[in-house]
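> Once you scroll down, you'll see the structures, which are given as structure tokens.
No lab work stands behind these numbers, since they all come straight from the coordinates. In this text the structure is predicted, and so the values were computed from the model without any measurement. Cβ atoms are built from the backbone, for glycine too; each structure is taken alone.
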Structure 1
Amino acid sequence: MSSTATTTEAAPTVELSTLPLRGGEKKAEEKAEEYKYAHLLPHFSEDRYPPLEPYKHIDPGHRALKHANPRAFLDSAERVVELTPHLGTDVKGINLANLDSDGRDQLALEVARRGLMVFRDQRDFIDRGPEFYKKWGQHFGRLHVHPTSGHPKGYPEIHLVYRDGNTSFNFEVDDSITTTVWHSDVSYELQPPGLTTFFLLASPPTGGDTLFTSQVSALKKLSPQFVAFLKTLKAIHSGVEQAEFSRAGRRGGIVRRDPVEHVHPVVRKHPVTGEEALYVNRQFTRRIVGLKREESEAILRLLYDHIDKSADNQARVKWEPNTIVLWDNRVTAHSANVDFRHLPDARHGARITPQAERPQPALEGLDLSA
């Protein structure tokens with residue numbers, strides 16, 4: 001994803017040769033020594049990771065359902081504003097770093113219900129560093145280690161995005177008239193992420209708002225007969241293209257885990273709220289299982305166009321200094337808005353990405369084998 005905020009510390013402009021692969025980190029560190037978050041610049045280790053093993057995910061939102069007031073963590077907020085009726089809440093006056101276990105459970109439930117939450121003035125959280133980021137994320141699930149992205153040295157669990165006037169270490173499409181590509185993060189995994197935390201460490205002075213859309217609202221806009229048909233379908237999500245992008249020498253040139261493809265329902269059910277949501281995206285969904293190529297392409301094209309064009313399902317986050325955004329990756333999609341690529345300033349962000357359960361089909365008993 002791509003987003004932007006203004007910070008008092010400008011990130012360094014880094015030449016392509018200084019960050020990826022062998023020996024580049026030292027030069028980058030020298031150039032970035034005045035940058036407060038230089039220790040969080042992308043590192044591209046050549047470690048190899050084994051395939052991910054299934055694990056039992058227990059969503060903390062389940063615990064919050066038993067609380068007398070599941071929204072108690074918001075009681076002391078200065079401001080709580082709904083960005084749209086169906087997606088997004090903007091909050092000021094809550095220090096996420098100080099939330100106890102109950103508060104984090106309540107946060108998980110509220111993010112599931114609203115899809116997206118934006119928290120302002122979170123410098124305390126951001127400045128606590130990668131050990132804290134890991135402990136934070138582990139409350140919500142097993143941390144995902146990305147197979148191709150950069151990460152802070154020694155912390156592969158922290159996914160980094162980085163772009164400046166010279167180079168990009170992001171998964172970006174150059175040969176398109178738009179930078180908007182709606183996606184749910186790493187949906188090709190058997191157990192894709194749930195509650196996701198993202199923040200920026202540095203950014204250009206303008207541009208790069210993040211776009212979000214509600215896959216719950218998108219599904220509700222479709223006719224009941226069509227939704228009933230979609231519930232019978234399953235689709236292949238693939239990480240192969242992303243891996244090949246890196247193998248071609250881009251993004252850092254590293255593939256640490258062999259790419260995978262998995263089958264997920266076209267319509268999934270949230271395990272805590274029970275809400276149903278579309279679960280396809282342009283970036284990683286490849287085809288609908290059991291349909292002929294033209295049939296699959298026609299249905300996916302219709303759904304992608306619906307997701308792209310339905311502004312009434314979408315919310316736009318305008319980044320401010322020390323903003324943290326959390327979203328439920330199971331029921332939303334998001335997109336980069338790389339309108340700042342002509343600027344020399346760096347945009348440097350970190351994502352904490354806990355995995356959740358294998359997507360549950362909205363149609364009970366749907367066979368998810370290929």
Structure 2
Amino acid sequence: MTTHSIGIIMNGVTGRMGTNQHLSRSIVAIREQGGVTLPNGDTIMPDPILIGRQEKKIKALAEKYGVARWSTDVDAALADPYNVIYFDSQTTVMRAESLRKAIRAGKHIYTEKPTATSLEESLELARLAREAGLKNGVVQDKLFLPGLLKLKRLVDSGFFGTILSVRMEFGYWVFEGDWQPAQRPSWNYRKEDGGGIIVDMFAHWRYVLDNLFGEVRSVSCLGVTHIPQRVDELNQVYEGTADDAAYATFELEGGIIVQANSSWVVRVDRDDLLTIQVDGTEGSAVAGLRECKTQHRVQTPKPVWNPDIPNPHSFREQWQNVPDNMVFDNGFKVQWEMFLKHVVADQPFKWDLFEGAKGTQLAELGLQSWKERRWIDIPELPL
């Protein structure tokens with residue numbers, strides 16, 4: 001039995017997602033479980049080097065999680081042949097150039113999304129990695145949420161019959177930063193820094209819709225900046241130049257209609273921060289991050305509109321929960337394990353930089369639809 005020690009450059013892990021999901025709950029968790037086991041009994045052991053611009057901050061992070069290697073010099077880390085994977089969770093505006101450098105250095109690429117600030121740049125990165133013969137992947141974390149895995153189980157079983165429509169509600173109230181600190185960094189609300197909910201969330205909606213229900217064929221989108229001023233981490237007032245809410249309709253292959261509301265200025269009155277309702281001829285389902293419930297056609301009640309009497313139905317009690325039937329691990333960790341197996345053992349991994357470019361494409365066309373106030377068809381990407 002062989003242990004394959006894999007050097008991983010982790011750039012940008014001092015941010016919220018980088019620290020919590022990719023470092024703590026993925027790479028550190030994989031190390032603590034003894035690595036990733038391959039079918040032949042070999043083990044993959046990730047050996048991260050944490051990269052950051054602030055020495056004090058990156059050193060403290062390494063000490064907290066027991067990571068031996070850290071640096072502020074990304075070029076030195078890229079020059080070290082021991083490091084074979086480059087991972088990026090920096091802000092979007094910094095990502096593309098960092099990925100180019102990593103590709104030139106011959107590193108396999110695993111990255112957060114969006115992969116770049118434009119479709120042209122996202123496609124360029126995908127082509128550069130392909131031409132260099134490098135393995136590459138993009139984080140598609142929501143596909144591995146328990147609620148969406150249960151929803152996929154229902155789709156694959158034919159539970160819905162013909163799927164007619166999908167309704168997605170995502171978001172929560174992000175405090176403005178004056179009387180309570182904001183839960184998200186201020187750059188999210190500045191267009192010039194790569195912010196905006198369309199750029200952020202449409203990259204997610206593309207892979208969710210493509211993988212669960214069918215390829216996205218067209219989009220109609222209205223973006224809004226509901227909160228014009230916010231207060232940043234230094235208690236300074238700044239202008240919100242990016243959209244903080246988006247109201248979109250997508251048409252998928254097969255004529256499925258998707259209505260998707262994404263908002264950082266909505267107060268939650270639903271089962272979860274993200275809910276996806278799927279309606280089909282044979283049944284319906286509503287999935288959240290972890291749970292999923294169904295209503296089959298034979299269990300569907302027969303309400304009648306009558307505003308003159310109290311509502312006789314308790315609608316939420318008329319659904320059945322989909323059982324877990326398995327142990328669900330952290331979705332980010334699951335995908336990290338898959339990518340490590342892809343690099344070391346050449347196991348399949350379909351979510352590459354070209355798939356990531358599709359998310360950038362949908363965000364661009366969503367912004368264009370908003371600007372031009374019209375439906376826009378989604379063209380095939382030139383691979």
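> Suppose you compute distance in nm of label points 7 Å out along Cα→Cβ at positions 47 and 335 for every structure in 1, 2: which one lands on 2.7?
2
> Separate question: Thinking of 1, 2, which structure, once mean count of other Cβ atoms within 10 Å over residues 151-158 is computed, gives back 15.2?
Derived from 2, not from the others.
> From which structure (1, 2) was log10 I(q)/I(0) by the Debye sum over Cα atoms at q = 0.10 Å⁻¹ calculated, if the value obtained is -0.71?
Numbers: 1: -0.60; 2: -0.71.
That value comes from structure 2.
> Now for a different question. 1, 2: which one has FRET efficiency 1/(1 + (r/R0)^6) of positions 95 and 215 (r between Cβ atoms, R0 = 25 Å, to 0.05), as calculated, at 0.50?
This value belongs to structure 2.
> Right, another one. From which structure (1, 2) was relative contact order in percent (Cα under 8 Å, 6 or more apart) calculated, if the value obtained is 20? Intermediate values should be presented prior to the final figure.
Working: 1: 31; 2: 20.
Source structure for this number: 2.
> Comparing 1, 2, where is mean projected area of the Cα convex hull in nm², for residues 71-182 alone highest?
Biggest value here belongs to 2.
> With helix-only ellipticity at 222 nm (-39500 (n - 2.57) for each DSSP H run of 4 or more, over all residues; to 500) derived from the coordinates and found to be -9000, which of 1, 2 does the value describe? Before the final figure, lay out the partial values.
Numbers: 1: -6000; 2: -9000.
Answer by label: 2.
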